[in-house]
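Each structure below is given as structure tokens.
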Structure I
Amino acid sequence: MEKSNNIVWGSEAIRLEVEALQAEQEALRQRFADRMKYCREMDRLNDLLRKYKHRWVVEVNGVQQEPSQRLLGWVDRYNTLARTPLFGWWCDLRGKPIHDAYDVLA
């Protein structure tokens, strides 16, 4: 049986996953580097999180259910965009304190 050279094991695989995630986050930050685009996206995400915050913790027959992948994606996206210099500016415009997506869900 021949061993494939494409297999990455252990910490190398984790490093590659982390690098891919960081590249994805940086691409998202670059995509919304324009103030107007940033405001529209943060307003959209803030509205979605507020609208669906009741779905964050759901119990069905006494068993706690995981949030949907869509809701988790909005949280990740919000928190990624919150780690930019524009976030403080956006919060000031909206009269909000510095916060994260979990504060919006609370």
Structure II
Amino acid sequence: MITKCLICGGDFYSNALVNGKCVICAKEYPNENSLNEVLAKKAPNKELITNLTEARVKTLIYEILEQANITRKKCEKCGKLFFPKSPAAKFCSKCREAETKETK
């Protein structure tokens, strides 16, 4: 029978688990019984774990992409920032779709 490790979530045969934990997790985390307990003890700042909202994650992703020279442009119609699909793109996808509907 295959069961999951309480800490890492890996699939293991039940005879390979020690108190519900795989051998590696049992050796590294002998006193913890869940991933939340491991994170609570390892994390210097508990707020960092709980405050990862969608807006914060987007901000982090945008910062990483800008460090990799993947920058956003400002849409000439609505003024919102967007990732251009080509270097000549001037409008975001919403404005581009609206413009093509107007011309039809």
Structure III
Amino acid sequence: MNNYSNKKFISIDKNHEVEISIIENIAWFNINKLEYEYYKTFLYLLKDIITFFSENKIQYIKQYVIDTDIEYFKSSTFLKISDNQYVISTKIEDFIKELINVLGIQQV
């Protein structure tokens, strides 16, 4: 693996798009497009992303969030970078749990 790479993930129905930038063992995660009503194809896309993380030995996920989203990141650490923007850092083993929480997906 190179020290730096970018990859864009687009769902099969084109309703979701996620961009990943990898620097060493850290992946910067950015959802560019998300259509909530088509959640099944988002889950398939997420499966591909998690496989990509595993293949690239990712240990941490980082992302930019606004202050109103901080409360949903229970297992992550954060760094304030402006009045209402933060960088969130999540261990890979906590990422799915955190993402489910942030997106408001009900767990059974």
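Where a number appears in this text, it was derived from the coordinates with a stated rule and is not lab data. Keep in mind it's a predicted model, so treat the numbers as computed, not measured. Cβ atoms are built from the backbone, for glycine too; each structure is taken alone.
With mean count of other Cβ atoms within 10 Å over residues 14-21 derived from the coordinates and found to be 10.6, which of I, II, III does the value describe? Among I, II, III, the structure yielding 10.6 for mean count of other Cβ atoms within 10 Å over residues 14-21 is I. Please state which of the structures I, II, III yields -8500 when helix-only ellipticity at 222 nm (-39500 (n - 2.57) for each DSSP H run of 4 or more, over all residues; to 500) is computed from it. Structure III accounts for this read-out.
Assign the value 1.39, calculated as Cα Rg over 2.2 N^0.38 Å, to the correct structure from I, II, III. Computing Cα Rg over 2.2 N^0.38 Å on every structure in I, II, III gives 1.39 only for I. One of I, II, III was used to calculate relative contact order in percent (Cα under 8 Å, 6 or more apart), giving 12; which? Of the structures listed, the value fits II.
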